[in-house]
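So, here come the structures, one by one.
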Structure 1
Amino acid sequence: MLDRSPASALSSTVTSETAPIPPDDPQRQLAVARPDEDPSLTHLGVAGGTYTILLTGEDTAGRYCLIDMLVPPGGGPPPHRHDFEEMFTVLEGEVEFTFRGEKSIGRAGTTVNIPANAPHQFKNQGDQPARLLCMCTPAGQEEFFREVGVPVASRAAVPPKSDAATQAASKAKAESLAAKYRTEML
């Protein structure tokens, strides 16, 4: 005879997905990022904007990184794709996202998730700076930005203007490092 009691139903649904939560790992520490106050944060000029690395893979056991992006009018990366998820939350301004060729506008409060491997880009089409939070999972993209970016003084600092030769060298460097960081420039 089949037992259809609630207790039986509960015990039959226990799988590896419902296994007990592992114990706390006391080796992991609380990470707090204050982008306008913490002098230890890294601020980089990347793709015309200022990217502040809030949380690294080291902070999150490799699970994700979190980057504060200040994107000037006209700023944003060229079309690309990579094998990790990327999520953006627009905090200020207006950003045009292009996903698999389709354009959409994200305004303050909008969250956009880009699935792994999908071609995409974003661009600030407005006349004011836009501010985004970008989470990449798993972590690693912050290391790419460290290698291709130019250090700047603060989250709100404007990256130095570069001439055509410097821009070409920066583009060549990003393209040469892209495969190392599982990214393809399109």
Structure 2
Amino acid sequence: MSQAQMTRTYPWTDVIDGNEITFRLMGREDHDAVVAFAQSLKQDDLMFLRVDITRPVVVGQWIEHIEEGNTISVLACEGDSIIGYGTLHFNETNWTRHLGQIRILVQSDRRKLGLGRRLAVEIFQIAREKKLHRIFVQMAADQPYVRQLFEDLGFRAEALLTDWVMDRNDRTHDLLIMSHHVEDFG
């Protein structure tokens, strides 16, 4: 099922902390805006991303994954500006086809207002529609606010891998993997 085959309707708008936020699916036309969003982030916000989305070629590859049907990304926008995104990565052809990986990134000045939680809920709704069984998240273990967000949503730790992640300064960190059954969400 590609983004075009989804039954969920986009775009739609919600009010979060008094601000009107539009949620819409990411597509090729968002390339430059996503790069601009990434380049506007603080270095600490970019430290643990799996790929460097400040690079246009990397965002181009992300869009290719969307077009191939292996990724669905929901952008959170205020006016014409992207202020966050939630992404569901999955593969319908391998032995983990029942799993989806969630990734969320919100501008630092928009955190703790409920936007990350709203994006996570949206990704769960998409995972239900895609009939996935479980969603997992990977994070550096020393990100207590990120961990707390996912624990509050009902995610539980599955694995802790020592020195598995290397930051941009070549320091290693433990990798925490958490998961949640899709049908048990909400």
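FYI, it's all coordinate maths here, none of it is from the lab. Fair warning: this is a prediction, and the values are worked out from it, not measured in the lab. Cβ atoms are built from the backbone, for glycine too; each structure is taken alone.
Before moving on, here are some points about what is shown:
- Taking distance in nm of label points 7 Å out along Cα→Cβ at positions 94 and 118 as the criterion, the largest value within structures 1, 2 is that of 2.
- Parent structure of the calculated result 5.4, given that mean projected area of the Cα convex hull in nm², for residues 38-101 alone is the read-out and 1, 2 the choices: 1
- Parent structure of the calculated result -8000, given that helix-only ellipticity at 222 nm (-39500 (n - 2.57) for each DSSP H run of 4 or more, over all residues; to 500) is the read-out and 1, 2 the choices: 2
- For log10 I(q)/I(0) by the Debye sum over Cα atoms at q = 0.08, 0.13, 0.15 Å⁻¹ computed as -0.33, -0.71, -0.90, the structure of 1, 2 it came from: 1
- Comparison of 1, 2 - label where mean count of other Cβ atoms within 10 Å over residues 22-29 is highest: 2
- When mean count of other Cβ atoms within 10 Å over residues 62-69 is calculated for each of structures 1, 2, structure 1 comes out greatest.
- Given 1.9 for distance in nm of label points 7 Å out along Cα→Cβ at positions 70 and 142, calculated: source structure among 1, 2: 1
- Structure (1, 2) behind the derived value 17 of relative contact order in percent (Cα under 8 Å, 6 or more apart): 2
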